[in-house]
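S.K.: Take a look at these structures.
Every number in this text was worked out from the coordinates using simple rules, so none of it is lab data. Since this is a predicted model, take the numbers as computed values, not measurements. Cβ atoms are built from the backbone, for glycine too; each structure is taken alone.
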Structure 1
């Protein structure tokens, strides 16, 4: 079986990360995987903002937890040292679908090189806040963007979770 198929079947979302920052080469592999995801009409609507600054990560984590209605002190980023925020340009192709495919590619790429990852929601709401708009401006992106999701990255602490049982009626084939 091809290695890609094995990785796709074995990738799991991670909730425990080592504090150690990932290597720049690993980050670039993940980013390039996201950049190579298909986009509707090749419009390439997604953009990525990588956050590794601990102070900004904390602010984003607190904001994400507030949006989720989580109790104080909950870290929706699970202590991951890197967060890739995925936005997509509004009105350009299929922004949410394009950004979702990019995140999927990044999650799978991360696993393939030994990183832990997880999709975190509430990025749409994050980028509707003043902090979110400030991050977009400081990143140099101009235009209207919709937040799609985020990919947290780090070295898994304790390995990868065991696979969960898949539902029986996951698919039907019509011939």
Structure 2
């Protein structure tokens, strides 16, 4: 099953609106999916006998920059039996001044490995994953302020009275 076959399969199952955009050039062609439906798309790609994407090899949060006011998540899927890979993306605009975190549905119920990947994206970028079973910091202390991988992050100079020297 090639990239266009996968695209057709998703459109037949979820409708044309499921795919927001696509990128076919480069080494990793990708589909940008409606963000609120990413979990059901991933479940279909895992459970469908024609695709069987049984492995989430990577999930990464992305801050697209201060000018764009957009944040997203990239999912790298693999089908071990079919020796295929697929990259999915979701994106959402967000207000950097709002206390509300940008949010996407969790895929930790589809692939268990997403649990720690989503916690890392939460910890470093401040992305909320709706329905995650244990969304809390994984790399930084619980009382750390801010999200270090955001483009607008102001580097801390000290933590609990200890100077942070870069």
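S.K.: Taking distance in nm of label points 7 Å out along Cα→Cβ at positions 40 and 56 for each of 1, 2, which is largest?
M.R.: Largest calculated value belongs to 1.
S.K.: Determine which structure produced the value -6500 for helix-only ellipticity at 222 nm (-39500 (n - 2.57) for each DSSP H run of 4 or more, over all residues; to 500), calculated from the coordinates; the candidates are 1, 2.
M.R.: 2
S.K.: When mean count of other Cβ atoms within 10 Å over residues 72-79 is compared over structures 1, 2, which one is greatest?
M.R.: Structure 2 gives the largest value of mean count of other Cβ atoms within 10 Å over residues 72-79 among 1, 2.
S.K.: Out of 1, 2, which one gives 1.00 for FRET efficiency 1/(1 + (r/R0)^6) of positions 88 and 136 (r between Cβ atoms, R0 = 30 Å, to 0.05) as computed from the coordinates?
M.R.: Of the structures listed, the value fits 1.
S.K.: I've got another one for you. Taking distance in nm of label points 7 Å out along Cα→Cβ at positions 64 and 104 as the quantity of interest, name the structure among 1, 2 where it is greatest.
M.R.: Comparing 1, 2, the top value of distance in nm of label points 7 Å out along Cα→Cβ at positions 64 and 104 belongs to 1.
S.K.: Of structures 1, 2, which gives 2.6 when distance in nm of label points 7 Å out along Cα→Cβ at positions 48 and 112 is computed from the coordinates?
M.R.: It was calculated from structure 2.
S.K.: Among the shown structures 1, 2, from which was the value 16 of relative contact order in percent (Cα under 8 Å, 6 or more apart) calculated?
M.R.: Matching structure: 2.
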